[in-house]
Structure P
Amino acid sequence: MLTSTLPRWDDDIEPRFVLDLARHLSEDFDVELLAPHAAGAARSEILEGVQITRFRYWFPRWESVAYEGGISWRLKENPFRLLQVPPFLWSLAWHLVRRLRREPRIDLVHSHWIIPQGLVSVMLRGLSKRRVPVVCTSHGGDLFSLRGAGWRILKRLVMQKSDAVTVVSHAMANAAIAIAKDVNPIVIPMGTDLASKFVPPIKPRSSVIRNLIFVGRLVEKKGVRYLLEAMAGVATEFPFVRLKIIGHGPLRPVLEADVKRLGLGDIVSFLGPVPHHLLAVHYQSAEVAVFPFVEAASGDQEGFGLVMVEAMGCGCIVIASDLPAVRDVICDGETGLLVTSADPQALASSITSVLRNPKTNFALAQRGRHYARANFDWSASAGRFREEFLRLTERAGS
């Protein structure tokens with residue numbers, strides 16, 4: 001598996017869904033994860049039973065193209081990092097070619113993200129001693145942003161040359177087909193542990209303090225500014241409401257200024273990034289999880305929203321913006337509540353409605369958890385990848 005998103009060490013705050021997928025597939029496959037190196041990370045290690053190899057591409061102390069928001073954001077944050085892109089691509093390509101040429105046991109390459117991992121994979125697999133299938137998975141940002149004719153041509157090329165293309169939501173499938181009409185993307189959402197980790201609290205939640213939670217990067221497409229504006233209205237009716245904001249990102253100073261401007265200093269707290277294994281405790285303390293996603297000016301938008309699934313697993317009522325990818329998780333009034341995107345008044349109205357009726361909302365939270373566990377637990381997601389990998393490897397060996 002090729003990826004640029006991976007925990008760099010124990011308790012890292014980087015998203016871990018690729019590692020979790022590899023861990024669940026390792027029962028049937030020997031999996032190696034190939035990812036960029038970062039200062040402080042091991043070059044090679046066994047992490048949770050999975051072989052991790054991290055390739056160097058710059059002076060080790062200053063490698064900064066990947067992680068902490070992803071490649072696109074890191075380049076936007078500091079354009080001088082563009083100097084690191086050519087050696088990044090060369091090192092990724094060299095490590096992949098070395099494996100394809102020297103490792104006869106490699107049966108399949110799974111590239112997470114169309115660009116750059118998918119592009120490198122489809123360009124170089126011809127150097128292997130036999131034809132190795134390539135699976136390319138898009139997670140959202142690479143498909144929705146990266147606009148322009150050149151990017152569109154590259155994305156179409158990668159998807160057409162891949163043996164299988166998977167996306168994490170039906171909205172992304174439609175976007176992929178709009179770029180490459182002859183591609184038939186397979187919808188396989190990333191999963192999470194809804195059996196033993198993201199579960200409802202043992203003790204009842206507080207009936208006095210009404211706790212809300214948001215989890216995600218503090219970037220435009222998460223829409224946190226609209227949640228803060230909504231909270232100003234919610235607080236007038238519920239003075240004991242509290243909102244935890246978990247995550248980090250470039251908009252934190254702006255959002256903290258909004259909290260001060262709106263007089264929400266006693267209501268809203270920024271907890272910063274939290275290691276993944278501690279998130280469940282925060283979800284379990286919250287009654288409502290709010291995800292006010294929007295489409296960013298760049299066109300980027302939520303590809304799936306695994307945080308919604310984790311919140312549902314912990315018994316939270318989820319309120320989220322009515323965007324295409326969100327509808328894979330939230331059926332309005334059945335598994336959660338949908339509101340108009342970028343509309344703080346509608347968001348405030350939905351939150352206050354839930355807070356007024358805690359007892360009658362119990363059934364909504366229960367339906368949400370049952371739906372999440374049936375569709376998004378790793379037992380379901382990893383199983384679908386397993387079937388696709390076996391199909392491709394058997395066909396390649398025939």
Structure Q
Amino acid sequence: MKVMLAEFREYLVRNGHIKSTYIPYYIKWVSLCYEFLDKSVDQKVNMEQKGEFIKHLFRTYEEWQVKQADHALRLYNYFLSRNGKGIGKGAGHNGKEWAWAEAETRKALRVRHRSLSTQKSYLMWLRRFRGFANSKRPGDLDAGDLQDFLSYLAVEKKISPSTQSQALNALVFVFRHVLEKDIENAIDAVRARHKRKLPVVMSVQEVGRVFDQMTGIHRLMGMLIYGCGLRLMECLRLRIKDVDLERGVVIVRSGKGDKDRRTVFPERLKDDLIQHMDSVREIYEKDRKQGLNGVQLPGALERKYPNAGKEWGWFWLFPSKSLSVDPVSLAVRRHHVHPATLQRAFKIAAAKAGISRQVSVHTLRHSFAAHLLERGYDIRTIQELLGHKNLQTTMIYTHVATRNVLGVKSPLDN
């Protein structure tokens with residue numbers, strides 16, 4: 001037992017994932033667990049056994065100590081797995097079976113109408129998992145393999161919690177819809193450490209200076225993102241019918257989490273947008289005269305209403321100047337503006353405006369929220385405009401608002 005725990009201690013020191021002052025406590029929790037279970041230290045602790053030990057700890061220890069013990073046992077399980085096999089040394093044999101798994105995953109994603117970006121990220125995680133699994137056949141994979149992979153990402157690669165969650169979602173999808181194995185409740189991986197990072201926010205004056213350096217459609221898109229609190233892709237995917245100029249409302253369809261929401265439309269952009277729509281109408285009429293395919297429609301609408309994509313209301317608010325081939329249907333049609341064009345224009349404008357911080361198009365959305373908060377708007381209202389599911393996500397802007405949102409005045413100012 002002492003030899004194995006000494007090796008675990010060396011691993012923790014070498015890895016640097018745990019502060020050196022905490023390492024003795026991690027060794028202590030592992031030792032107590034195996035003594036409690038009367039189990040050999042070269043064997044993994046399953047979820048039921050760990051649950052018994054955790055329940056035992058709650059009787060005499062505080063909650064933070066129990067959480068530390070839980071993390072220690074997750075790390076030790078991964079340590080045992082790591083000693084038993086190599087990490088990421090290639091996929092070995094069974095190339096045809098892995099190619100089948102990838103093809104079936106792509107098919108399952110398309111049947112469920114997942115976006116192209118989701119398809120790319122899920123297939124990327126499948127390929128990385130293939131490299132981790134070495135020579136194992138896809139059909140032989142189980143929850144333990146996925147648990148080890150997720151722990152490997154957290155411990156060795158030190159990825160963020162959101163990236164680990166994305167990997168989990170992608171591979172659970174493969175297990176469930178391709179390998180036909182429901183393993184989600186059997187995963188007890190090391191969790192990636194959450195590090196709260198405050199969003200970068202520009203002042204109202206800085207936002208104005210950036211817009212002064214932008215022209216044309218890029219300036220209009222940037223102002224719409226800031227004025228409505230949109231994400232980049234939410235702006236690019238807007239249709240003509242999604243903007244209600246009379247009521248001053250923008251409808252965001254299938255935003256993050258596949259949710260619809262309403263947000264405010266800035267009155268200042270009304271004339272500019274009417275003029276922009278006139279130029280977009282010319283592109284639309286040209287496409288109809290040339291008999292081109294209609295724009296891409298979400299979900300099954302294209303199959304149910306084959307001509308709806310040729311209607312004016314469904315046309316892109318920001319259509320691309322050139323035609324492209326749809327990667328799914330292979331149809332030649334007009335897509336919306338590519339995100340890289342706006343990102344590039346914004347980066348150049350920010351540099352010209354003298355913004356020294358690392359800013360991006362998404363900074364405009366952060367600034368929208370912070371500036372509304374500074375003007376005294378209710379945090380719940382801002383949450384709805386941003387489309388946040390959890391209020392805690394919106395609350396982070398209270399840390400970057402320049403005005404004290406609590407209205408407290410320092411006694412020194414008196």
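Derivation of every value follows stated rules applied to the coordinates shown; laboratory data play no part. Small disclaimer: the values here were computed from a predicted structure and weren't measured. Cβ atoms are built from the backbone, for glycine too; each structure is taken alone.
Using Cα extents along the principal axes in Å as the calculated read-out, with 77, 73, 36 as its value, let me know the right label among P, Q. Checking each candidate, the match is Q. Match the computed value -11500 of helix-only ellipticity at 222 nm (-39500 (n - 2.57) for each DSSP H run of 4 or more, over all residues; to 500) to one of the structures P, Q, and report its label. Attributed to the structure labelled P. Structures compared: P, Q; top value of distance in nm of label points 7 Å out along Cα→Cβ at positions 35 and 299, i.e. the largest, recorded for Q. If log10 I(q)/I(0) by the Debye sum over Cα atoms at q = 0.12, 0.16, 0.19, 0.20 Å⁻¹, for residues 3-162 alone computes to -0.65, -0.97, -1.17, -1.25, which of P, Q did it come from? Of the structures listed, the value fits Q. Comparing distance in nm of label points 7 Å out along Cα→Cβ at positions 19 and 43 across structures P, Q, the highest figure is found for Q. With volume of the Cα convex hull per residue in Å³, for residues 115-170 alone derived from the coordinates and found to be 83, which of P, Q does the value describe? The read-out was computed on structure Q.
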